[in-house]
Structure 1
Amino acid sequence: MLPRPICSALLLAALVLLSCKARADVPWLPAGLTPATATGPALCPGAFLTPAQGAAILDAALTQFPDRATWETYAARLRTRIQSAAGLTPWPRRTPLNPSIRDRRTHDGYTVENVAFESAPGLFVTGNLYRPTDLTGNHPVVLTTHGHARAVVTPADYDTHARFAPHVQTRCAQLARMGAIVFAIDMFAYGEGIQLYGQDAHRDPRAITIHLWNGIRALDFLLGLEGADATRVGVTGESGGGTQTFLLTALDPRVTVSAPVVMVSAHFFGGCPCESGRPIHRGTDYFASNAMIAALAAPRPQLLVSDGKDWTLNTPHVELPFLQKIYGYYGAADRAANVHLSDEGHDYGPSKRAAVYRFFATQLGLNLAAATDASGQIDESHATIERAAALRVFTADFPVPPHALHDASAIERALVKLQ
């Protein structure tokens, strides 16, 4: 791990503190930010800050909001601003989901079904539902989101793409074997969304709006299933799916446990317009890095999984201490956790999955023994990896409905009608 550049960080922190107001219920913008553009939204794309700047702003935020009361006032402001910047103020009216759950297959300790539902009229959410074979009693639910993947060029590329990828299938199967009802959701214009919107549509800034709303409605879907326990709700995803994880957790209080993987950073804000293409991080009276947004989960348990080869390399000594300080305002510092894999890179690989299995087992009351071998090591060999064709809900026999929407503009209009 790289040491924090102390001199530059302290200098920036001093500038930040000089710019701060004395109370938390007034606008707060740290000093030293790149000036916003004269026209258009104030966006924070990619590596918007240096690591030293990101760390200094977290330090300044702790000085500005030194206790639970001041933090909660600012947290309420941030939630309001993020919702508005995402184009979801007021919240759209919830309409019938009209779910289709099809083609159930039974594997070793779990089942898989292909799912589509309407998060708004004509806005189809596609995914796969994984359930334990024993569905007696109540079960926690887990929404799993995925990160960005290489473009689909040939039909064979779907087998390793997005929610169809083996690593996504594996974690869903394992969590279902452990006792959770799991839903793997497609990103906008990924997976089956490619046939609905085309691949280029994913980089539309309105993808932030669509991801948030689809995530909220995915929880509606999960919690409407028989045996779903509304007191145990988890979300996890990697990279861009990590962004979806902490944004959904920040704005939906039904999420009780979260595990954003290889994403939470004080200086990197997301390189895709689906993460930073709308002013969710910065406006005229607020600023929040992804670490600050992740802190909006407090005091609900949260695991940051980080590595040594991307923008999460400083998590153990920058982002984690900040989160633990905020969680400490609630007497819950131990609920903000981190597993750091300094020799690994940007993925949701076996050791990262193992960390999440163990965390979710503890926090959601899952059966960890169903995920381990006789020696206590994580054993994923029971997962059956299916081809993308088997995981699709829309087929020649079950085609895309004729009223389906096919572009972000149409989706935006549909959501506006519900507001």
Structure 2
Amino acid sequence: MEASTFDTMAADTADGQPTFTLELNQDQKDIRDWVHGFAEGVVRPAAAEWDEREETPWPIIQEAAKIGLYGFEGLAQFFADPTGLTLPVVNEELFWGDAGIGMAIMGTGLAVAAIFGQGTPEQMGEWIPRCFGSVEEPKVAAFCSSEPDAGSDVSAMRTGAKYDATTDEWVLNGQKAWATNGGIADVHVIIASVDRELGARGHAAFLVPIEAAGIEQGAKVKKHGLRASHTSDVHLDDCRIPAADVLGGKEKLDERLARVREGKKSSGQAAMQTFEASRPTVGAQAVGIARAAYEYSLAYAKERKQFGRPIIDNQSIAFTLADMKMEIDAARLLVWRAAWMGRSGHRFENAEGSMSKLKAGEVAVMCGERAIQILGGNGYTREFPVERWARDAKIYTIFEGTSEIQRLVIARAISGLRIR
């Protein structure tokens, strides 16, 4: 394996003053190697099969649960790292193994992030364990924000939630699209509008269990990539849940909406809070895909002979690989910076979270395409894994904010203007 180079950004001198280093500490290295071993020994051998089947790889999720890789305890351990680097390191290694299976394992994390970031202590204690289930019977969770007519434009969201005072319940109606684990999840975190006049500031996040009346899976999406990860629509038809099951609690929601109606600033949009926190992790996933494509191409170029010599002897191939390696390392540095900033409380003044996701996604696409080119005809066949990595990479310029949206966020941040 190639180590996640820059092997942390935090170490102390004898007098307690921080110094700068890019070396991972021993715990981080041990976790990295542990996840890499699982990716190499369990995930990669199963990748092609589950990609072809286009089904959730429950046996692999269970294997991850058995070793503690899938579950709240593991996720909490990764997140607890004060440098913020362990979670992206874990994601890079797992997605180096396979992105579809990686998303099947890590897709639950987005819903958990929403609950952890916005929920009350009681909600965290009740709902986060449900997101994972048990080793004997693992479960998954879904974060549902996008809609058929509301992707990048969250203000166009039509799913609504109305409070029924007679029963002390929320009533949800609408349709969600592109939901990872949608319909098969034990817990759905649904973003819905409580007050349409407030636009995105009138949104809230709701906890909807699979057994709730009025929620059901819609059409399952047949995707270009990440095919081992379940994606579908979710329909909400007079779906009723207790009033307490709005993230943060109803009282806090009412207070926030009152501030917004008075013209005061709110604490942020429900969906955007979750996406901003997750962008470095998503970027790390893209780096893992890019690294897989690069490493395979490098090894292939050293072995493949044309005109009596390895093809890496040709500058066109060698320079392409050099560019791939350079771009991967640059993307990882942006991901690590954003993860460190987010964990240590530094504000993303220049949209550093968006930078990391934008760069990593586009590098993954570039590396996948160039890997196919280096392998030539072999790269275009399913007998070699690079075509799958290229397919998997493309979504990273689309979901959780397209490349265009990321550039918009960055442009607004650096200019201070409402650029459209």
Structure 3
Amino acid sequence: MKNTIRQVFHSPKFVIGFVIFFGILLLSIIYPLVHPGDPLESVFIGSDRGSFTPPGTYFSLYDAASSFRTNLNPKSKTAADRATISISDEQRVRMITWLTAMEVSLDGVDTTDDAALLEIWKANYDESAKPKGMTKSERNACKRLNSDLNSSGKESPLKVASEDESVKIKDIDPMNYVPVNQVRSVIRLPLGTDNFGRDVLKELVSAIGTSLLIGLVAGVIATLIGLVFGLLSGYVGGLVDDIIMFITNIFTVIPSFILLILINYSIGQEARGAMVVAVVIGLTSWTWTTRSVRSQVISLRNRDHVNLSKLSGHSLFRIVMTDILPYIASYVVMAFILQISSAILSEAQLSLLGLGPSTTKTATLGLMMNWAMLYSAHLGGSWWAYFPVIGVIALISFSLNLMNTGLDQVFNPTLRD
């Protein structure tokens, strides 16, 4: 056993796959301990719900107004950048249209540079001018734009609490800056929020744990069923073999994913928990394990050590457990690894179709993909809602298949380099 384990961990492919998978597993265990809380609880409320919030660091403006402030040099580059931060794409187009109509030369000017465009605008804009080809409503829109640009950055009152007064009005200068590390209420969202205002990173870690649990439970069920049927079919043979292979062929002819869809649909959304989905996946994905184990047992049942056990009068159970199972244990382990990977992918496919676990109780990798698709995250450019999920699914499948390949090379000498 020690020699076998040593050989396994000397396989580079197995080690790389094991490290990746074990790292993902540790993340799903440790992160909830460091950042406790309900992963399906919204971070933001009110108007921020219903839209994907991009990744970043968010802090309370209320606390920022009460923190230590310092004045920035108005001539600094940072101040210039701040002055142009309010220019949107629509405003930029309107400014370029007015300048072009007034025959202001924009040659050599980078119109995507807000600071340069604002400087030209302030130098040439005339409220009384009537550019050719522009309607009155368009000229009025330019006036409002100029007013917005001139008022940008002016002092604005903000109510903040103080120690000696319940409410105090403070005027905040446009050049006031606050050290972020001194603001008390800071929320860091490395992956932003989803359409429900939930922290995507916390949700993703929770989904990883749930999907791995589904894969583990489904893998155990499918491997046990396949192992029992394969051992009986391969060793006993005869009528038992015919019956088992008849059942196996029926499940092989009918695509397992179609069975998954039909069974999950019949269960209903409310009763369809994570464990229910795992059991259904396990009960419909044992056929190829049965065939693999059966073929291995057939090649072993007439070996000398097995015949010696038969002559010694050993029971069927003892012969199978002591003389056959140890010789196919490596294939069983490899089948179990592949069953876990297959179960995780099956859950993701079911959830994309809306047939996964109940959406109000837990989060899975497939459900996160389903939510991102339903609320058009891919159309709105909200990559953080779906791209990390795709990466995690691919990484888990890659690591498990890499582990399986490494084991296959160790236990199958014909595949070694």
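List of remarks:
- Cα extents along the principal axes in Å from the coordinates reads 110, 57, 49; which among 1, 2, 3: 3
- Source structure (of 1, 2, 3) for mean count of other Cβ atoms within 10 Å over residues 56-63, computed value 18.6: 2
- Structure responsible for -19500, with helix-only ellipticity at 222 nm (-39500 (n - 2.57) for each DSSP H run of 4 or more, over all residues; to 500) calculated and labels 1, 2, 3 on offer: 3
Here, each number is a calculation from the coordinates, and none is a lab measurement. Since the model is a prediction, treat every value here as computed from it, not as a measurement. Cβ atoms are built from the backbone, for glycine too; each structure is taken alone.
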